[in-house]
Structure P
Amino acid sequence: MSLVVVTGGARSGKSGAAERLAVLRGTPVVVAVAGSAGDEEMARRIATHRADRPRAFTTLEIESDTAWIADVPDRSCLVLECLGSLVSRIVAEESMETGEVASSGAEERVQARTETLLDALFARRGDTIVVTNEAGDGVVPAYPSGRLFRDTLGRANRLLVDRADGAWLVVAGRAVDLHRLPSDLAWPRGGNPELTV
């Protein structure tokens, strides 16, 4: 079993890269889709994604729980499309259940549900590719739900990349191998000679 993470910004090419990688395994591919068509524009986006996928792929529409993972055979390569949509759904469900997401209790519940999802993916015996969004490079979201989403997804992405067998950041259609990059900082050699005492 291999776990691979493909992350990047909107329209970076991460979904296409993940699908091409899945084909390389030579096994059946199941794409677990977390997005929901809440409006006409989103319905068009989902339809476009579906039409762009190879016909041999099986598409599974999923909820935020983990029961759907058992429906994917171990011999199939699972492509989760995408973790950001699932975290967004978890935040929305928490908001609907409690009426707010600004409390530390809500944050803990969202974090716990996200960790349960990650644990289920880590336990899967088949090959898994997780597509996820890079969030947090822009302005701080104006609403508590947006900040909770950004923080939860950021923590989940770090954990996924740490545990993954392979991880790529897709930028403008190009993939950067994250495991080849250092995970810690080092002071630059030489420094500024004018500051040497």
Structure Q
Amino acid sequence: MNLKHISWSSARNICIVQTLAKLGHYPTRATEKEAWFLSPLRSETQASFSVSLEKNLWYDYGLGKGGNTIDILMKLRDCAFGEAIEILENDFFLLSFCPPINSVSKTSNNNIEIRCYHGLNHPGLFEYISRRGIPHGIAVTYCKEVWYRYKNHDFFAIGMENHLGGWELRNKYYKNSSSPKSYSIIDHTSTRLVVTEGIFDFLSLVVL
């Protein structure tokens, strides 16, 4: 795809959830089919702004209006159609489904496809890490930011790779893992072995 001349259909299909995250808006809850936000178009205390993860369309129940990625960008930036396309052209790499860093493609037998991974960077993940009481420095040392596809939708999560190349994946809404399933081993040249159950058990032990 020519990043300088993306088509209307390509721009329309850019992930709305990731576009909103880029602009500082994150879901308050999510299911496999939809994500709910406090409306980025007005002030509210109960989330009534829905994004369909199946159709990649949004709808604001308070305003009775909805649309695609271009429509929401036009409203948030108060710009015309051509300007919205220009913004997407100039920032297409950051708004595409997967950041172009350490790209890999691995399809597991549980239908989780690891798209790419890199150092922790997403503010939504850092917010979740802080809420779990883990200092950023510890999380960055042991974990990665992993982008993966599951049931035809793209997600991002905190990831820890096991010794066979599979990943344990965790974010605010989901706990998943990719094949092959195995253990992760952190070698500190110690004479003792300590076993923990999951990512946050391990990170909590490091904090202690």
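None of the figures in this text is laboratory data; all of them are computed from the coordinates on show. Computed from a predicted model, the values in this text were never measured in an experiment. Cβ atoms are built from the backbone, for glycine too; each structure is taken alone.
From which structure (P, Q) was mean count of other Cβ atoms within 10 Å over residues 10-17 calculated, if the value obtained is 17.0? Computed on structure P. Each of P, Q could give helix-only ellipticity at 222 nm (-39500 (n - 2.57) for each DSSP H run of 4 or more, over all residues; to 500), but the derived value -7500 comes from Q.
Looking at relative contact order in percent (Cα under 8 Å, 6 or more apart) for structures P, Q, the greatest value goes to P.
Matching task: 134 is the computed value of volume of the Cα convex hull per residue in Å³. Pick the structure from P, Q. Show your work: numbers first, answer last.
Values: P: 166; Q: 134.
This value belongs to structure Q.
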